[in-house]
Structure P
Amino acid sequence: MATAQMNFAKTGIDILEAGRRLRRCYSVHRALVKTLGGWMIAAPRFEDKYEFANHLWEHAQHAQAVHQRITELRGGLADANLPMAMAELLDEAMHAANTEELIEGLYLELLPALREEYEFILRNGERTANAPEITLARRILTDLESEMQWASERLGDKAPSPWRRYIHGKVPAAYAVEGFREPEKDILPERPHHERFQRPSMIAVDERLRRGGLLSLEERHTLDYDRELVEQFRVYFNEFYAACILASILFDATADVPLEFIVDVAHQCWDEARHSQFGRMRLTELGVPPDRYDPILYEQVEGLPFLHRFCHLTLNLEPFYMPRKKPRVMQYEKAGDTRSRLFADVDWSDEINHVRYGTRWMEWFLKDDARDVEDIKAEIADHVERFTKSSSAPMSPF
């Protein structure tokens, strides 16, 4: 009996070690939110945009949960304690030359290292003393495994690129700073290219999509039900423009913004990507593959400060389109179109929540500012007017 008890005994993880490891985990989650935000705009395949939106939302939640535990552990400031080698790794992983390289570096190198941190907690944590860390690790590992599985399926049997080997060589050095592992003895591979990622000013798409061709609300109302349904779900599909506005905010947000703001923006980003998925799914069911988009609402404001972009989306665009939501739900209900009604109803509910985000955070950001929300809106309007005149771009028809 004594032997059996000893087999189950664990020394446990003390406060210093738990805080050290969770700080690393937090830093990786935060970096992934930023990187996936930038690459969501840059990735040409809309399927990748959807996955990146989902994953950045997951990592934002994990960052919040881990950060909360750090504050309970006397764990110190996560950002202030980030080793330089880790900071360099997290920055370098962003600068892939294409989407496939990015997936290799993030999902097949960074995530496995992050998984090791959480698996260490499961292996060594004492089930009572370290119960909060163990609970965190179990929950987060489920998402990490799912994300890595997606990446493996997305890349297939593709041989490791020089970029992946380069990132692979930097991972051990980043973790060895605090004794987690010994650095590899081999000479680190040289950086295979000189690409430096910059957030795109235009949303990247592939050859399946052509720009334009979305009908206005008035034009859609002149169509019969089936044709109007198709055109409305083209508009839903186009909502990845809104997800990309939010992704740009996640990429550009300064380090001093509250973590709760990042989490709310990540949530809204994932919501808008889901709305685009509603469009893709419903169009496919109707026998009309997605083939067009209109990114003008992204392009009009992408050069503004991130606060203005957030205000424009949550307190200008969302309220403008809100009166259309209920009639659309009622239209589909009357037609007995339960599939379309479900998507429209969820969209309506999400958008109400997004306006709440805007109201809350604009009040927070402007609490000590000489300007108020109406001043910010006026600055946005001036910018959009100048943009429209200089580019000869039409206002959004939808």
Structure Q
Amino acid sequence: MNSRTAAPPVPSKVVTQLRRLVAGEIANAKAYDVPALCRRLGLGDGQEAEAYDSKAKYAQRRLADVSAAEVMAIAKSLLEEADNFDLSETVCKIEELGSAEVTELSRRRLLALFDTTPLATTVDEIDLIRKVWPIRAMSPVYEPTWGQTATLEDNIIQHTVRNFDWSGKELLEHLGLLTCSRTLLFKFLEAVVDPMMRNPDEQIALAASLNAVLAHDGYSLEVVRRVSGSPLYGVRSIVVGAPSDIGISAALVAFDPTDVHSRWEEALHSRQVNPQRAITLSRTLLEDVCKWVLTQAAEPFDDGADLPLLYRRMAKVLNLAPDDHTEQVFKQILSGCNSVVTGLGTLRNKLGDAHSIGPVRARPLPRHAELAVNLAGAMATFLVATWEAKRSAASGERQVSQGSNP
């Protein structure tokens, strides 16, 4: 039996809309060209006189008995030769049926994020919008009171350039971010983290914030290449070795979106393609967490100390040293944590890319990298959660103490 999941049927109302849009695009041709265009698209033949009566009806009659799959093929052929935003969006939404969606909840979280975050900081926002949406050809939210014909671009300029009475959330709602195709949504997200749109620090921080939202639906902004030293991002499906990958990503981006989370993301995506690099990053990830926790706890440490020493110092701060506990099961588990840290350090020295591997040393395989990254991610999440719990408890104690003062 074929194990592939069959594509879900296209809702009839969507097919009807597709037929209407295809007919409308055919009708954009000159009346005397419509019969030849229909023949080229594989539709029934007819006379020019019929096309002169109504180009749209001419096309609709010939599309009426054509299957949904054939209408899709015709739509794609038309889009190869013409820009039609509505037709393109409908085709994308049909092609995306049955694949992982970006939910309305996630889209609303994105709207909330951009309500306080500008779409661009090094160019005008309107320039970014024009790169993503054909706003000069899109219908306006409202027509001006003086009766002139307007476009969505006119509305946007009025309310975000001349006046500032549309919030970022309202602007994106009017652009259709809640209902647009996933393809268009990803095009927008890739544009806002483009190096032409904001400086490098803002670029990294925004990508991390967006990934905290996208991760819940199984997507991530990843560096796909660099231009003049600056990263270019693309949205990709998260390749998860285990369901915990998404949970670890969410925990680490909340702890530190720039260094710690970025290190985890790089390790995650290096597991299959560069096992040596992934192993080195696993060890560095734990080193990052140790240094961040010690810094936030105002505990001094030698920046050049090796990982086991940093971990032991941090373990004292978090009460994770085995000797601090009397229950045997906790001593065993915490001793195991020590072993994981020491083992990752040794693995990095033996199989990572921090040192030359030489001509005869063993080379790590993806499964070795998978183990190292998963161990480091689980440890990092545990350490971050323990530190956050300790800080929360300390904050609660201070509030109780302050409340009891006369």
Structure R
Amino acid sequence: MECEWNDGEIAMFHSVWLRDHCPLCINKDTKQREVDTASISTCNDESAALEVAVCGDRVHVDFASGHRSNFASKWLKENAYWFSHRQSQKDSARDTVFNPKKILWNNSTFCPTNTEVSFAELERSDAALLKSLTALETHGIAYISQCPITMDGTERVANRIGRVRETLYGRMWDTAPKDVPNDTAYTNVGLGLHTDCTYMRDPPGLQMLHCVAQAEEGGENTFVDGFNALGTLRSDHPDAFDFFASTSLPFYCVDLPVHLKMVSPVIDFGYSCDDDDTQAASRREITQLRFNNSDRGVLSHLSPNQIQNFYEYWPLLSSLIHDEEAILKFRMSPGDVVIFDNHRVLHGRESFVGFRNMLGCYFDRDEWESRLRVLRSALR
């Protein structure tokens, strides 16, 4: 079927696609599809479109089976996949590696306090929550000030974001130094830039840190936009980029009775779920960076050539991540909360003297992205 709009745009649709996406075959209560896609795909005669009629802003399609679909013209245009004069543009979009909504940054172009929302605003205003979640989407970091210096305050912020993900560290946790630490985080030494939980099949999508006690000296937080580093790696060292995108490396955590292990590439790809972007479904994007040298396992499964490549390319990636211009460093005060995208933003800290404690938790990526979509829809 060919469809032409008043602005001259022309799109083609397969009849079976139209039958499969019939809005009348979406359950009004559950919003779930009620079409047997396999059945209509094998019955080409029945899914053939016999007649198309336009009435105002509605498009009616009659099928050989006797079924009639009713589409909004605007919906068809937003979801068109085959524009007759823009096919080459759609093909080139497949080469895009970053969601265009994501704004890459370094320490001179971004500071988390630019996204500041107060605790009081966050609690009472969905618009303030939307501002924070939008900052997570664009820059990967959101900053909240004046939070009560208690675990209750931490949980109240968390509850505005979504359901907390429980891991081997519990539901809510703190980073106060321990006499017998089971992780370097529970010491006063510095932490190199890293992403958390690289040893999990699905590392938490968000991490939240709430400063409740700051050290007498040192303890500054450090952050780096990992996607910015990957963009430079891709342009300046394409062989290294391809290596980390295609070669699986081992990551592990042993904290008995827990023993976690994951073998995965440093760079993971996926496809956008952005409802506002009509090119999203064809755009292969970088969706995750796994980088934690402390939790990397033994390189026993690689070939001799891969071993040589790893030790040639790892310093290139590490140098981009630890570049002084890339590292955003600031000292959090009690009551400050930072939430960041653990699939994109690397974090660390400077060594410190005295007592320092951050309360925190994790969230799944689905959780905050769902909340963002609901808020956008409600406040639009």
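Please treat every number below as a calculation from the coordinates, not as lab data. Keep in mind that what you see is a predicted model, and the values were worked out from it rather than measured.
Observations
- Structures P, Q, R were shown, and helix-only ellipticity at 222 nm (-39500 (n - 2.57) for each DSSP H run of 4 or more, over all residues; to 500) at -18500 was computed from Q.
- Entry that produces 24 once relative contact order in percent (Cα under 8 Å, 6 or more apart) is calculated, selected from P, Q, R: R
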